[in-house]
Structure 1
Amino acid sequence: MSEKNFDLVVLGAGSGGYAAALRASQLGMSVALIEKNKVGGTCLHVGCIPTKALLHSAEVADVTRESATYGVKSNFDGVDIAAVSAYREGIVASKYKGLQGLIKARGITTIEGEGKLVAPNAVQVGEDRIVGKNVVLATGSYSKSLPGLEIGGRVITSEEALALPFVPRKVAVLGGGVIGVEFSSVWRSWGAEVTIIEALPHLVPNEDESVSKQFERAFRKRGIDFKLGVRFKSVTQTDAGVTVTLEDGETIEAELLLVAVGRGPSTANLGYEEVGLKMDRGFVITDERLRTSVPGVWAVGDIVPGLQLAHRGFQQGIFVAEEIAGLNPIVVPDSSIPKVTYSDPEVASIGLSEAKAKEQYGADKVSSYDYNLAGNGKSHIIGTTGSVKVVRVVDGPVVGVHMIGARVGELIGEAQLAVNWEAYPEDIAPLIHAHPTQNEALGEAFLALAGKPLHAV
């Protein structure tokens, strides 16, 4: 057995882990980055990047069908799934190669193998003991299922869905959150019949209710079926397909069942409990500065309770490296982290929903303005509907922005600045939003909340 010593040992090389490693290296630390699979983790290999490649393919399919609307003649002859897979894999391979090069250039020691925390300052990888003055746990997450619902055959998770060698004709999707609606959007654009099953009252249930309702109307218009407020009971499968039974007795016949009920923390059998970390249902409990209950051990990303977003883990990785270096970085709460759902239509939000804002500040202390994208020139040009809703405290700052429509994810940058810098609409209203852009929709909402709406009566 050999022992190797570093300033920082990072277990897991997904978004949170590699960000911690890169920033720590910048700050002069020697770093070991341990990963059993490939650097980049879920986001790069089976999550964010490859799913968005599929969504872009789906968008091209829709535009091809609708091209005559824009004066362009074309024919949609179907989806070549092998070519789609090659396109997706090419993007992932390019990003992976770039990340490998960056990690190498920064002088980070990458250790391949399955690591286990064996002491507050040590991770065991095979016969090697990797010791650090600090240890960052960033072991990510896995696709969850429900009790009694076994994955296999025609019951698949998002990882199997990514690699399907065919376009399904009819799909049932269990879960109306981000993963479920994104795959539903792709498959519908490719021509499949889709039915979503969601136990909560709305699709994208973590969004402002007004956005969820618009989203449901848009999916209904696209021909995507959904069952809301009803729970899954059981599924049976044959060589030809699946039969999904709901608790109200309704059955749904489909070729496949995608289980998209969220992701669980990958912490089992990694030594966390044995070393003394405080845990809750598999999650590692930390304080707001991401310190665990064991001094010198930190946790970031999906294993920490809260939003399971790659950019959250990325920011937390940077935060921990800077905290260890004594830079005292600012804490960004989950409510101040931008969220984007990349379906058609897209959904993007930051801050408090109107309902949450009223809970926090009082109903009489909150106002909002909902700008309809029908009034936005660029949105009309690209053929999208939707809205931009801004929530503020009366005589106070913007506390939430909630958007739905094609490409609204690209507007989240300004929205994030407004919320996180506690800007007043009156501060932003005089600033210029280029014309014609969808960004003007945000400008119009800020103008309205500042008491001088320009394109509204």
Structure 2
Amino acid sequence: MKFLYWVLLTAFSSIIIPATAQTFSSSSNGSFSTGSNWSGGTAPPLSGQSYGSVTVNNNMSISGNYTVASFILNVQSGNTLTINGNLTQSNSGGTINVSGTLIITGTLSVQSDASSFRILPGGTVIVQGNTSISNNNSIVVGTNVAPPPYANLVLESNVSFASGGSGMTVNQNGRVAVYGNITGSSGGGSVLQINNGGQMYVNGNINLSGGGDQINNNNSTSPFGLYVNGTTTNSGGGATTTSNKADKATMQSTNPAFSSWVASLPNSPLPVTLIEFKISGVSESSISLKWSTASELNFDHFEVEKSVDGKIFTTIERVQGHGTTNIKHDYAFIDTSPFIGKNYYRLTSVDFDGFTESFKVIAADYTSSKKISVYPNPLVGDNLHIDLNFEDENITLINITDSHGGMIFSTSSTETRTNLPTSLEPGVYIVSVINGSVKQVSRLLVK
């Protein structure tokens, strides 16, 4: 009888032990589900594994969804695990450690807590679908050691928090980019904590609707580390978002290294990373502008825009870009027709696909006598430009006569810049421009 009990116990143990202590270590690149790519010849299951660990030492891919339950998933440094589906980290004690690269083409659902999803220095996680975090302090990006290397988290869609504590913590060497929106609907507590040195960019909006939800940022000086391109709304009772945050333009001008990183990411929402845009000089007859980019993505050209009130802008020049590049490029433009008083300038970038983005406005004061400019001269083509370097309520009268004084063309304008279509035959003409007490008479050669 004792012998039969021992046989049964041994047989039972041989069934249970492998199911409760499954340890897998990859040995070759390729499919995650191919047994020959794993030491021991058996591939880990895509769901249902209990305890043990799965260590990815190679470049591997999963076709379908993957569930990490009560075991440890390790993605080792220098290796990439691509999940062509959804990743679920269920609330049953599972842990994910990423020192290499983890790419998820579907959604990410993190339900475990207590720092269960750790992106370590040198590690990168890219999620192309939506991300939901529904427990306490689930995702930890980086450590409190000065970079490099960085720990990187790239969330290409929307992020939702439904935890009762800090759903995500970004530490000193952590970098996070969120292409979509962040929403919080938890029962209170910090849904997002950014520690000193941590950096995060949110291209969309932030909307906290849970009672007492908080976004905290320990970066108290510039660069602030948290940059929000969209709007911030705290609609839940007691919901708060840190005041230590800035917008995209501030990120680009004060934190070019982080901005360049965001711009270099796949499908980046920052097609152009502008390092600086400033007035480089003011002379008796012109105002000089200069600007630089750290990177450009599918970029066609800049439009240099000008305004007299800082509200209504007109394009005065087009400057060609460099397509796609991660090399710094310097640009310059000289406005030879500035207005008397304050001149406002703005850059708008235009991509090959027509996407446009306007950057911050700069201004310069200009003093001079009132002048009227007529150009180009000689005239090649059909467009004659007439610029006033001042604003006036008077109507500008424009007359074009031939060399014998015969009237060829006459019009009036209320604008400081007039683009005058003409169909003049080659020859010499006299252009007379009068605005109040200011008069300009020019001899115009038409080729």
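Bear in mind that the values in this text are calculations on the coordinates, not laboratory data. Computed from a prediction, not measured in an experiment: that's the story for all the values here. Cβ atoms are built from the backbone, for glycine too; each structure is taken alone.
Side notes on the structure shown:
- When distance in nm of label points 7 Å out along Cα→Cβ at positions 129 and 249 is computed for each of 1, 2, the largest belongs to: 1
- Top of 1, 2 by Cα Rg over 2.2 N^0.38 Å, for residues 73-216 alone, largest first: 1
- Source structure (of 1, 2) for FRET efficiency 1/(1 + (r/R0)^6) of positions 65 and 273 (r between Cβ atoms, R0 = 35 Å, to 0.05), computed value 0.50: 2
- At a computed 0.20 (FRET efficiency 1/(1 + (r/R0)^6) of positions 121 and 329 (r between Cβ atoms, R0 = 25 Å, to 0.05)), which of 1, 2: 2
- For relative contact order in percent (Cα under 8 Å, 6 or more apart) computed as 15, the structure of 1, 2 it came from: 1
- Calculating distance in nm of label points 7 Å out along Cα→Cβ at positions 25 and 169 for structures 1, 2 picks out 1 as the one with the greatest value.
- Comparison of 1, 2 by mean count of other Cβ atoms within 10 Å over residues 89-96 - largest value held by: 2
- Which of 1, 2 yields -2500 [helix-only ellipticity at 222 nm (-39500 (n - 2.57) for each DSSP H run of 4 or more, over all residues; to 500), calculated]: 2
- If mean count of other Cβ atoms within 10 Å over residues 305-312 is computed and equals 18.1, the structure in 1, 2: 1
- Of the structures 1, 2, the one that 43 was derived from, the read-out being percent of Cα pairs over 33 Å apart: 1
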